[in-house]
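Structures given as structure tokens follow.
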Structure P
Amino acid sequence: MATIRASCDRCGDIEMTSRDLTVRVCRNDGSGTYCFSCPRCHERGVRSAEPRVVELLVTSGVRLVTWSLPAELDEPRSGDPITHDDLLDFHEVLESDDWMDAIVAMTKGVTG
């Protein structure tokens, strides 16, 4: 089992084994990260990883997890962007007892 050095935000440089880390790679753009739990303070750490670092970690026995961006990112968008005032208005609606009826009424006739 390989010994891997990383840096914890609290503890500084730490040493772990390959089973203490996980490599995550996005299927859509190939971006990678590795994550770990510090063996001293148990704080979670996430660091970006270039393809060569991903390859090195995986060949050292680190578990690889792949993931995909949500399909909703590819959906067409229309209308104006949501503003701060829109969020405040929505919060106000949610504070009412009939919030669900109000939201249904607001979205009648709206299509994606």
Structure Q
Amino acid sequence: MSQLWDKIEEIRALGAEVYAISCDSHFAQAAWARELGVDFPFLSDWSREVITAYDLKIDEFIGYREVPARAIVIVDRDGTIVYRERAPLRALPDVEAALAALRSLAVRR
């Protein structure tokens, strides 16, 4: 999250917005956003519909079931997924690669 926050001005200048999605309650998400000091929206996927639809669900991880993988997904204005990186377990997605994809989309507009 902090890597995205570090690039938020460029992301927004490219006409994009960041939404964080997790399966945590909105109470936990609000605390996490405050701790990180970020202002982008945190969305709760309590029902796991989003992580299932985007193929980001990890069936089991260190005793937890149906948790989201760390990922960056870019969805265009038409609702089409134009970039998706699902990071390996315990790794983070490549923010610079996602930014390159976002820049490429901005050039095509």
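With respect to mean count of other Cβ atoms within 10 Å over residues 39-46, the largest value across structures P, Q is given by Q. A value of -7500 was derived for helix-only ellipticity at 222 nm (-39500 (n - 2.57) for each DSSP H run of 4 or more, over all residues; to 500); which structure in P, Q was it taken from? That value comes from structure P.
From P, Q, which structure was distance in nm of label points 7 Å out along Cα→Cβ at positions 55 and 87 = 2.0 calculated on? It was calculated from structure Q. For which of P, Q does FRET efficiency 1/(1 + (r/R0)^6) of positions 47 and 79 (r between Cβ atoms, R0 = 35 Å, to 0.05), calculated from the coordinates, equal 0.95? Source structure: Q. 2, 11, 20, 24, 22, 14, 5, 2, 0 is what came out when P(r) over Cα pairs in 5 Å bins from 0, in percent was calculated for one structure; which of P, Q is it? That value comes from structure Q. When Cα Rg over 2.2 N^0.38 Å, for residues 31-94 alone is calculated, the result is 1.84; to which of the structures P, Q does this value belong? It was calculated from structure P.
Quick note: the coordinates plus some simple rules give every number you see, no bench work behind them. The shown structure was predicted, so the numbers you read here are calculated from the model rather than taken from an experiment. Cβ atoms are built from the backbone, for glycine too; each structure is taken alone.
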